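See the structures that follow.
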Structure I
Amino acid sequence: MDTRKKILDTASRLFYHQGYNATGINQIIQEAEVAKASLYEHFRSKEDLLIAYLEFMFEQTIGRFRQVASAKADAKEKISAIFEFLSLNTNSKGFHGCQFLNIAGEIPAENLRVYDIIRKQKNGLRSLFAEILISDSMGEEELQSAESIADGIYLLFDGAIMSCKLYGDSWPVVAAHKSALKLM
């Protein structure tokens, strides 16, 4: 495994399981089994490593959601597939919530560099729901309605993730899934 990937994989695991602020550079170096110079050769700062982590997770999460949705035929099935995928993940012992919301809880809102990536992920998810719901034959009013429904589904989805973390159970995803289908 190349050094950059080794560092990023280690930091990703630690940031997700114990938090960004609780993870030190020395711990990353030790667990990745790399020299400090190697870390700084690939990432100028801990924040640069965080940015790389968030960008990697953005591609991974949106990619997975698109993949599970693409296997289905209609909008309800696509939305259901995404919620079902989430439900499977929230049932695992390694589930610690949404990587992006976790980081948002640790980083000051003034850190626009980090918040821009978090918003990019959240907007990507909102856009995915809208893409699923919107058809080419919709008029302006139908289009606005579909976008509004997509926003509601997004809020249910993200709220379910936070509730699953809080309760340590996947029932919030099941409830949010049922509510999302009623919006459609």
Structure II
Amino acid sequence: MKKVALLLANGFEEGEALFVVDILRRGNIICDIISIEEEMVTGSHQITVKADKLLKEVQKEDYDMLVLPGGQPGADNLRDNSEVIKWIQNFNQKTKWIAAICAAPQVLEKAGITKNKKITSYPSDKYKEILKESNYIDDELVVVDENLITSRGPATTLPFAYKLLEVLGGNVLELKKAMLYQLLEESIKNR
């Protein structure tokens, strides 16, 4: 069974983290919420979540995918953690999946893995400047380039999570139907 590590730091974007965990778990993927510091982690909108594990106690090689939610100052806290950066670099060397949404692609840049890669992020001048050496994509909700998956922000969390499930081999169509997402997609198409 595939295993995902979703990293949390204080100030994370709650929806971007919890919807991803929810969808992956519904899709029968093991998804551990891993805090970089303490067991209780508070998001950017003051919602506190209990992590499944702490960064210092996990076997990093056991995971197939690493996911970084955005939010501020959560993404900055991930970026400034040397263990997170080493984990990303190690996963990239092994071409394991690395996913980041909203402000979190800056963490990938800090790890030195975004140069000339197709990347997207929260659409602000700040992140476009940080990611200037990447091939920045402005007009897609979810961007995949080799082992990197990036997305724009809170409203793109569901397409992002479904893409993660898809690349891990989960039954995306069945889950979209069960969660009424397929109905939403059809409604948008028919407008």
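Every read-out reported here was derived from the displayed coordinates using simple, explicitly stated rules and does not represent laboratory data. Quick caveat, the model's predicted, so the values are computed rather than measured. Cβ atoms are built from the backbone, for glycine too; each structure is taken alone.
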Q: Of the structures I, II, report the one carrying the highest value of FRET efficiency 1/(1 + (r/R0)^6) of positions 23 and 143 (r between Cβ atoms, R0 = 41 Å, to 0.05).
A: II
Q | Test item: distance in nm of label points 7 Å out along Cα→Cβ at positions 15 and 167 calculated as 2.2, pick one of I, II | A | II
Q: Taking -25500 as the value of helix-only ellipticity at 222 nm (-39500 (n - 2.57) for each DSSP H run of 4 or more, over all residues; to 500) derived from one of the structures shown (I, II), identify that structure.
A: I
Q. From which structure (I, II) was distance in nm of label points 7 Å out along Cα→Cβ at positions 151 and 175 calculated, if the value obtained is 2.4?
A. I
Q. So Kirkwood radius over Cα pairs in Å, computed for just one structure, reads 16.4; which one of I, II is that?
A. II
(Q) Of the structures labelled I, II, one was used to calculate distance in nm of label points 7 Å out along Cα→Cβ at positions 79 and 95, giving 2.9. Name it. (A) II
Q.
Comparing I, II, where is FRET efficiency 1/(1 + (r/R0)^6) of positions 47 and 71 (r between Cβ atoms, R0 = 30 Å, to 0.05) highest?
A. II
